[in-house]
Each structure stands twice: as C-alpha cells, then as structure tokens.
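Trainee: Listed below are the structures to be examined.
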Structure 1
Amino acid sequence: MQEKIMLTDPLVEPDESVLEATLGKKYRIYQEYIQKITDMNLIPEWRFYNDGKCWLGKVLNKKKNLVWVSIWNTGFKLTFYFSEKIIDDVYSLDISDDIKKAAREMKPVGTSHPVVLLITNKKILGDALKLFTFKMSLK
C-alpha cells in the first residue's frame, strides 16, 4: 500500500476523535506518544498549512520546535531536523540502525538533515523519545 498523507481538510481539526478514526489501531501508540511527550513537559500543537494543504503537528519545548508530526494512512511520522554539525552525533545515538541508515540516505533540506520515523510500534517510539531527549539537550 502506498503511503498517503491524511488530514487534508482545513475545516476538520485533528482532535482526538478525528485522530482515532484516522489512525485506527495505531491510535493507541499515538496516545502513548502524547503521554510521553507531555510527561517531558513538551507541548504538542496542530496547525493547517495552506502550502502543503494539510494539518501538521509540531512539538514545542518552550518556543523551540523539536519535531514535525504528520498523519498517514500507515501511522504517524515524526520528522526531526538536525544541523550539519550535529547529525554525526545523531548517528552515534543508541537508536535503530534502520533509522540511521534511512537518515543517511535522506537528502538534506537546505543545511538541515531530516531524520524521519514512521511510528508504528513501541520500539520505534522509544527511539523517537531518545531523539526528543537529544534534541532538548541542544542549545
């Protein structure tokens, strides 16, 4: 099945009922993700972006955006961006080699290196939480 981004109606905000209906069985892992980031004092928020014609979430540490969140028919994606001088530190983290390999193969966006995780299980969520912790430690 080819991935398709969801939540493209500007009038349908991604509240709990919409997210549950969209994510189906993956909603439980989404709830766990929200609980974990809330426990870390991070603030999730959603906004509709006209340029991409979809809702995107972001997670804020005070005013700093740590990650972008998108909802797909296969689960939800977290996209972290790291600078050129930090990306090698990401590769040395205790996260899945598959995530590191995919990140190395991603094209940079300007001077930033994206690290994209499709969250479908607790193991990947655990790796995402390590990336949150790492990103929060950066100035």
Structure 2
Amino acid sequence: MARKPKKSNPSLFSRFAGRAADLVGTPWAFGVAIFSIVIWAASGPSMHFSDTWQLIMNSWTNVVTFGMVFLIQHAQNRDSKAVNLKLDEVIRSLQSAENELIDIEKLSDDELERLEHRYAAIRQAAKRRERA
C-alpha cells in the first residue's frame, strides 16, 4: 500500500492567490468590473472627459490587471502541478502504461514532437483496425 503524502498548509501567499483567483472568476467580480466602468463613464461629463478622467480608469485597470496576472498565474501553476502529479501517479500505477510519459512536461520541444508523431501513428493504426 502506498504511503499518503503528509498534508501541510499552503503558504499564506498560495492561500491568498487561490482565493483571489476564485473570487475574480465569479459573476459578482464581473459585475463589479462592469459597475465600475459604468460609474467611470457616467462621471465623464462632470469631469469634461478630461485627461485626468481617462488617467483614473487607465491607472486603475493597469494596477488591478498587473496584480491579478501574478495571482492567477500562481494559482494556475499550483493546479497544473497537482494535475500533473496525479496523472504521473495514474501512469505509474497502470501495468501497461508507458512510464516514460511521467514528467513529460519537462521534455524538450523536439522530444514532445517525436512523441506526438508516435502517438499519431498509434491513433492511425487503431483507426485502420477499426475499419477492418
């Protein structure tokens, strides 16, 4: 029987990034973004559509976007790593699986292309057997 990995708490940043990624992906967050655009657009006439008025929205969106890129990328990297580890375990546990595919994401582009061609040939052979 395989040993279960010891569970530990993710770092404060990981928890924050995961929660932020969850929150910004909700309909509520989209609603807040649309609402802020409407408020900004509605304030245009009172500010005479000035450069300052435009700068406020440009600055706000740049700051939010810059921060979100890093938070979402961190959360996505963690999720990808977890999925890859799960797939590695499935490959490892199957007797007929090709264990060379474990850690496939670390191969060079040329190695990945060779594998892609190999599996394309396997698919074609399977299609030919199906038709026969």
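Trainee: Quick one: FRET efficiency 1/(1 + (r/R0)^6) of positions 47 and 87 (r between Cβ atoms, R0 = 35 Å, to 0.05) came out at 0.05 when computed from one of 1, 2, so which one is it? Mind showing how you got there, number by number?
Mentor: Values: 1: 0.85; 2: 0.05.
Only structure 2 yields this read-out.
Trainee: Now for a different question. Here helix-only ellipticity at 222 nm (-39500 (n - 2.57) for each DSSP H run of 4 or more, over all residues; to 500) was calculated and came to -25500; which of the structures 1, 2 was it taken from?
Mentor: Values: 1: -11500; 2: -25500.
Going label by label, the one that fits is 2.
Trainee: Here is a follow-up. Taking distance in nm of label points 7 Å out along Cα→Cβ at positions 63 and 103 as the criterion, which structure among 1, 2 has the greatest value?
Mentor: Values: 1: 2.7; 2: 4.4.
That would be structure 2.
Trainee: I have 5.2 for distance in nm of label points 7 Å out along Cα→Cβ at positions 39 and 111, calculated from one of the structures 1, 2. Which structure is it? Could the numbers behind the result be given before it?
Mentor: Numbers: 1: 3.6; 2: 5.2.
Comparing all candidates, it corresponds to 2.
Trainee: Could you figure out which one of 1, 2 the value 72 for percent of Cα pairs over 19 Å apart was computed from? Working shown, then result.
Mentor: Details: 1: 51; 2: 72.
That value comes from structure 2.
Trainee: Moving to a separate point now. Assuming 2.8 is distance in nm of label points 7 Å out along Cα→Cβ at positions 15 and 31 as calculated from a single structure, say which of 1, 2 it is. Write down the numbers at each step before the final one.
Mentor: On the way: 1: 1.7; 2: 2.8.
Going through each structure in turn, the value belongs to 2.
Computed from the coordinates by the stated procedures, all read-outs in this text should not be read as laboratory data. What you are looking at is a predicted structure, and each value in this text was computed from that prediction instead of being measured. Cβ atoms are built from the backbone, for glycine too; each structure is taken alone.
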